[in-house]
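Structures incoming, each one as structure tokens.
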Structure I
Amino acid sequence: MILHLISLLLLTATAWSQSPPWPPKFGYFQQKITHFNFPNKFPTFRTRYLYEDKWYKSGGPIFFYCGNEGDIEGFWNNTGFMFDIAPGFNALVVFAEHRYYGQSLPFPSSFTQPFIQFLTIEEALADFADLISVIQATFNATSSPVIAFGGSYGGMLAAVMRLKYPHLVHGAIASSAPFKWVLGEEPLHPFFQTIKNDYFNVNASCVSVIQTAYETILQRALSGAEGLKNISQSLRLCSPLQNQSDLDWMLRWSRNAFVFMTMMDYPYQASFMGNLPAYPVNVSCLRAINETDPLVGLREALGVFYNTTNVSCFDYKSQYLDCADITGCGLGNDSIAWDFQSCTEMHLYDPSNATAGDMFPSLPRTLEQVNEYCERKFGVSLAENQLRTFIGPTAVWKHASNIVFSNGDLDPWMNGGFLEPPSKSVTVLQIHGGAHHLDLRGSNPADPPSVTEARQTEFAEIQKWLTAFYKGRMMDDFVPLLVH
């Protein structure tokens, strides 16, 4: 019964466009502050999860989103693929908020020492494992298989949940998961080269205009206070540049805009990490090349990301926070939590000073600089091998199974992910014209065909995993699928 529905479902999967239900249903769970200390005398704290059970039928699967570095409501609103396919699988949908993000805060002063020390990947994964067991009990779903989903850092968590807790998680869809860079197996600098390539592929003049603008900035800065004043006026900065520290901050702030426009280069307007138009790389490129003055062109390009409300000047000090992650940490308390994780377990620095052909000026950050910063801010330094020891080098993932890794070629994180399957039981998808975990977003008429095809493959893999699970549980008479 299950097998003969597959072809029909694959034909209809791309037509579904199930918007995330709003408002979501909220659930809360008293979680251990640490899973690894004995005796455990620490108090518990309230973690949040969102769920939708209107499609769930007894025995159906649980679709479990592994929350990443932000408020879980943002991921609920931007992961429509799960809602597109959930009705057809009779699935229960759950979005788990990551500890120390959103409203899942262990302490009143969670972001200072000694309270922030319990923010680790190992603790977060153990949280998810406990929550899965609670969800299964709460919804009378102890016989339900679990499929983990996640994008970016959340994609890493989804894959590791399958790797570390295979008795709980029966498959994982891991989109834009940059294991090789985060584990420190390969240098991060190609991240910025992809941004340059994306702009070059829109129009080669974009790169030359932006490069010229940065060269002009660096040249004018050499003339001291007058040069910094000129730069500030040309870019319409609210606070004039005063010194080299301000200049470096402004350069990172400006690069941050290109990072996010490239990551969010979706074929339609989106507000995931800022209110951006369709294909913001194209839009910012055209703005840059339509100006005769390169600095004005740079300013107009930056405005696509930073000036969505027609402000009169750029408050570069408040729009960007420098941190241990050279690709940016965002703003607010979530940025502090991510900064701490970048200080302790994740390799997100770039010591490279090789900028020949780059679109940006040289802004290297060495391990020594990162550790100095992290010691000063949190009293910690990077545990260089801890995550690689815990997860295992990607080269030895030969025992991994039931995972789909997907990467879009517009995404600057792509080259940090799995580009070849580590085992015969793992599928790797490379999505032409895909930005940062675009495949996890809901279907849209503007989607490129490659994204639609990727979702069909992910759908088919989930179907295959569930079929094997139900057969193994002698549940051949249970059909968790409905054709709409």
Structure II
Amino acid sequence: MPSGESLAQSFCTQCLSIRIGRPMVSRGPAGDELDSPYNEIKLTSGQRRGFSSNASSYAVDGTDPWSTGGARRRVLSPGSTGAYNECGQWMNDTEKVASGVHGFIHAERSCDYGVGQTHKSMAYAWSTDEGLSWSVRGQIITGMDAPAAGSITGEGDCTFVDGKDGYFYAYCLRARDWRTIVARAPVSNPGPGNWFKYFNGVWSQPGLGGDATSLGSLGVTAGRWTANGDFLLLVSDKWFGGLKLSFSRDKVNFTTVGEPLVPLDDENWNRPAPTELIAYPSVMNYDDVSNQLGSTFLLTHVYVQPGEGFDKRYLVFRDVSTSVSPSPVTPQVGIALSRWYNASAKDRWTTTAPVVGNFSTYAYDKHLGYVMTKPHPTLPSNKLEDCVSQWPGHPDHLLTNDGTCTSGGYTRLRTAGWLYRDSQPGTLPVYRCYNATDQYHFASNQADCEGLGGAEWLLGYALAQ
């Protein structure tokens, strides 16, 4: 990885190489939480405290950032009937400072979720006991619209980032056009009345009821590169083909990386659905777990498996590593192809997706390289799909050529990614293999399938690094 100085001097969006590590499911299934970006603070004890929300907000303590499987403590509840937070208070983001913790709350009122109705806003809170209790000071960001029957209105879902220029910046979703907007307030006093929205080139409109310029469909998950001060935004975008990453030097004009971090077929919120759902991404560093990021950091998101509903939400962590070249690179993004083994089920699953039961029912087996998240623009590539058997008995998870699952009696789960069709420098072969004794498929980098079965055919070539 480059030093911070070299990143600051040489960074360009097209020059950035990104590798997404194997996913780790760390919490769930849950139905009454994991409905907002997961955020954490580092405690004075050295432990981490995370916040998971769904109308009420909960604190979860752990040794490491991904140690989120412990018991929860309720720290926020819905407000009184008729209040701006009557339907709930989601602790969307936190910023720890020497004297306490700033809390930024997504609030909802006038809700009738059965008909898709709610009204969103953001509020500010302060804690002096590291997030176990909160003094809610009031609203800081509201929209220009009022609650409306059968509609989602208001402005909310914000995450916050310290610009290290004296201001906190809030990137929010405006419901009336589903666009990203931004507001800022002094770090010294981010409470009610001190937020101003960016509008027509200046930070002039009040956070409470003011207008704002649309930044585009960029999402609300914010972070800051410590090396050069650039801001990043993340959003799950099915039209883009997956998780979209964008950068900005001036905090309002963003450039998007041309390849998704994670490929996605759809983002269907009408659950259950045949496709998976990735929602509420967030980013944090390994140390103080803020969104001040170096060349390596953690990506988290909420995950719902194909065929399942919101009663089974999971929290996923992934390692992200980046490097910057002196000139543009292709491909820019690679996502880890991992193999997991469930001995009791006789299932050796090769996938880029989260595996529920990881490190328990499914043991981590092997890293097989990185697959591309979109086809190479000039070289032939093979699209892969991840499938599971439909017949009775133990599951047979199959990684194979796109478009062949259903004809073989399998259910398609997802697009796994793309491999080079032909060998390239710095690549590894990926073979489709079959264990006839235990009757399961798997993938291998070796033509002899590591002695675990026989090779059926070559799927293509993965990035080695």
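Every number here is computed from the coordinates shown, using simple stated rules; none is lab data. Here the structure is a predicted model, which is why all the values come from computation and not from measurement. Cβ atoms are built from the backbone, for glycine too; each structure is taken alone.
Determine which structure produced the value -500 for helix-only ellipticity at 222 nm (-39500 (n - 2.57) for each DSSP H run of 4 or more, over all residues; to 500), calculated from the coordinates; the candidates are I, II.
This figure was derived from II.
Check the numbers for FRET efficiency 1/(1 + (r/R0)^6) of positions 210 and 394 (r between Cβ atoms, R0 = 30 Å, to 0.05) across I, II and tell me which is largest.
Top value of FRET efficiency 1/(1 + (r/R0)^6) of positions 210 and 394 (r between Cβ atoms, R0 = 30 Å, to 0.05) goes to structure I.
For which of the structures I, II does the calculation of relative contact order in percent (Cα under 8 Å, 6 or more apart) return 14?
Derived from the structure labelled II.
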